[in-house]
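Below are structures written as structure tokens.
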Structure 1
Amino acid sequence: MGRKRIVKTYKDTRAKGDRSRIEGHRYLVRVDLVSIKMEKEADSVGATSEIYIHCPGRFSRTPNEGTFNIERNEVFKPTGGITVYSRMREKKGGETVEISFKVFDQDLGRDDKLVDTKLSITLGQSKEYISFIENGVKVKISVAANHSRF
């Protein structure tokens with residue numbers, strides 16, 4: 001019994017005039033929240049803190065509506081992470097992009113800024129985990145700026 005040989009041929013399915021493979025200076029910059037922990041109570045009124053994250057971009061507030069309710073010494077660890085910032089950048093590889101990362105505690109009448117840092121991301125870097133503590137808030141994020149052909 002003989003074997004039947006199957007040959008697969010692939011077509012170029014790009015749109016006419018698409019130059020994405022030629023240009024090649026596009027990078028997907030992405031910041032994901034891995035975990036956040038309140039080490040001390042930021043709010044003296046209640047036992048929980050209402051937290052939201054602010055990064056510049058199209059959707060600058062995470063979550064869009066509402067807050068994350070975190071108690072003291074509780075670790076908020078979403079499965080798969082939450083994308084806080086995602087944007088395509090057109091620059092040459094090796095350049096750096098600065099993004100401001102802020103964490104707020106929402107109170108009635110005012111919002112307290114708990115974390116205010118600048119993230120410096122090198123275009124072309126693979127996923128990197130960054131953790132820092134500021135004002136009793138321990139934050140762990142993942143940062144990546146991968147090359148994209150789109």
Structure 2
Amino acid sequence: MIIALSGIFWLLANSIHHFIYIDRNTTTLLLGLFFLFIFFIGILVLKEFKYIVIHTKERQLKWYSILDPFGKKIYLNEYLGIMKNSEYTAYEEIISIYFIDKTWTTSGKINGQYYSNFDEIVTGINLKEVPNKNYGFINYVKLLCLGRVKIKK
């Protein structure tokens with residue numbers, strides 16, 4: 001993944017250099033920017049596909065993804081609870097859960113769109129649900145784009 005990303009950055013830098021100093025061909029530059037944009041959109045979509053393993057006795061959750069093939073382990077004892085949030089698409093409403101750490105900030109997300117057993121995952125996590133008191137469009141966009149929002153108690 002890092003090799004592909006650095007290759008795309010090299011191609012973009014090479015096309016910018018070629019555009020500025022040699023040819024001034026805007027088609028090359030625009031094509032490079034377009035493919036870079038498509039690559040980043042692909043990365044944003046692929047990062048949501050996770051394989052989740054929940055160890056209830058050890059109170060830990062481990063997920064594997066394309067961006068993290070060796071897995072990321074989190075300990076559920078370090079979190080105060082989960083917050084459910086509705087996300088709207090063109091066709092349906094999707095429920096996602098966010099983990100809330102001890103500083104009352106969201107720190108991880110599991111999107112319900114990608115799992116047919118989403119309810120089993122939520123019950124396997126076994127953390128209390130914290131009500132979402134962050135109403136407003138700005139907080140909703142920050143939660144969707146950044147994934148980190150300070151929760152009001």
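Each reported figure results from applying straightforward, stated rules to the coordinates on display, with no laboratory input. What you see is a predicted model; the values in this text were computed from it and never measured. Cβ atoms are built from the backbone, for glycine too; each structure is taken alone.
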Exercise. Out of 1, 2, which one gives 4.0 for distance in nm of label points 7 Å out along Cα→Cβ at positions 51 and 131 as computed from the coordinates?
Worked result: 2
Seminar exercise, completed: Matching 42, 20, 15 (Cα extents along the principal axes in Å, for residues 27-82 alone, computed) against labels 1, 2 points to structure 1
Exercise. Of the structures labelled 1, 2, which one yields -500 when helix-only ellipticity at 222 nm (-39500 (n - 2.57) for each DSSP H run of 4 or more, over all residues; to 500) is computed from its coordinates?
Worked result: 1
Exercise. For which of the structures 1, 2 does the calculation of mean count of other Cβ atoms within 10 Å over residues 3-10 return 4.6?
Worked result: 1
Seminar exercise, completed: relative contact order in percent (Cα under 8 Å, 6 or more apart), calculated, reads 15; among 1, 2 the input was structure 2
For this session: Using the calculated result 16.2 for mean count of other Cβ atoms within 10 Å over residues 107-114, pick out the matching structure from 1, 2.
Result: 2
For this session: Identify which of structures 1, 2 gives the largest calculated value of volume of the Cα convex hull per residue in Å³.
Result: 1
